[in-house]
Structure 1
Amino acid sequence: MTQRKVLMVCMGNICRSPTAEGVLRHKLREAGVAALVVVDSAGTHGYHTGEPPDERAVRHARQRGYDLSALRARQITAADFERFDLLLAMDWDNLAELKELCPVEHRGKLRRLTEYAQRFDNPVVPDPYYGSAAAFEQVLDLVEDACAGLIAELATDGSERQG
């Protein structure tokens, strides 16, 4: 596997994308390939720049063994489109926002995280911000599934999926 750079993207970078970043980092360490994948997260909007993830996301992730405490929200930048190999949106709205911001030559790097799901058939990772504890658990279920599929694809160097 050659080194890849993956950016997880949601709206505010305090619930879904930091959860996806933390889960993917953890799973990469478990697989012994953490040095081969750079993982980060960002938001399409700068509402929460510099803030830690939502305390509910941190708590639910911690219950499953993921540590999000060191992460801080940031807004996507123009340089991210060049720097990262994959920019994975959590839903259709954020994918559309990425497409508007992304230079044409990098649009093949844009996908939804759920495209890598193996068990669940959800087209998006829904925003849990206004939801219950169950919404945060659903995010974790979907993210864990998609991250496992992403790692499997990265292990094949992504040669099966072309932008």
Structure 2
Amino acid sequence: MGREITAEVTNMIMIQDPQTKKVVVLNRRLSWKGISFPGGHVEKNESFYESAVREAYEETGLRVRDLRFCGVINWECAEDGSRYIVMLYKTDKYEGELKPGTEEGENFFVDIEELKKRKTDNRIEDYLPLFLDDNIFESYEKYSKTNDEKFPVAYFGK
């Protein structure tokens, strides 16, 4: 058995307004539909950090800086063992005006407490602990490409 694993690597960034404490969300209409933080795929010749800065700008129009790494979401395919990995960052340092939207979807600010209560199709509420609790740094979950079987989310931390 080899040690190589096929992986798709992406990022998500929680951008928080330092005055209102509200966070930027994107109501995605293309991939991973529903309420989510901005983010996207890591490209060749790009660090995880650089990809997060680029994706934040492309999706929101905001130039983020001083990103803090806050964890990783790690999904494993039940059928073939491939991974979908999301590097998570957060910041309250940015410049620019929030774009109302892009081809990806509509952007807006929302209160974190409201976001915690929302049930979303892509289950962002299950991943909020990684952004909000410094003692949690990974979530791990299996998924199936062939059926709708639900697997539990495991959290790991200090």
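Computed from the coordinates by the stated procedures, all read-outs in this text should not be read as laboratory data. These figures come from a predicted structure and were not determined experimentally. Cβ atoms are built from the backbone, for glycine too; each structure is taken alone.
Assorted remarks:
- Taking percent of Cα pairs over 15 Å apart, for residues 29-100 alone as the criterion, the top structure among 1, 2 is 1, with the largest value.
- For mean count of other Cβ atoms within 10 Å over residues 109-116 computed as 13.2, the structure of 1, 2 it came from: 2
- Which of 1, 2 leads on FRET efficiency 1/(1 + (r/R0)^6) of positions 93 and 141 (r between Cβ atoms, R0 = 30 Å, to 0.05), largest value: 1
- Which of 1, 2 yields 1.00 [FRET efficiency 1/(1 + (r/R0)^6) of positions 61 and 133 (r between Cβ atoms, R0 = 30 Å, to 0.05), calculated]: 1
- Label whose coordinates, when semi-axes √(5λ) of the Cα gyration tensor in Å, for residues 69-116 alone is calculated, return 29, 15, 13 (choices 1, 2): 2
- Value -5000, calculated as helix-only ellipticity at 222 nm (-39500 (n - 2.57) for each DSSP H run of 4 or more, over all residues; to 500), assigned to which of 1, 2: 2
- Origin of the derived value 36 (percent of Cα pairs over 23 Å apart; candidates 1, 2): 2
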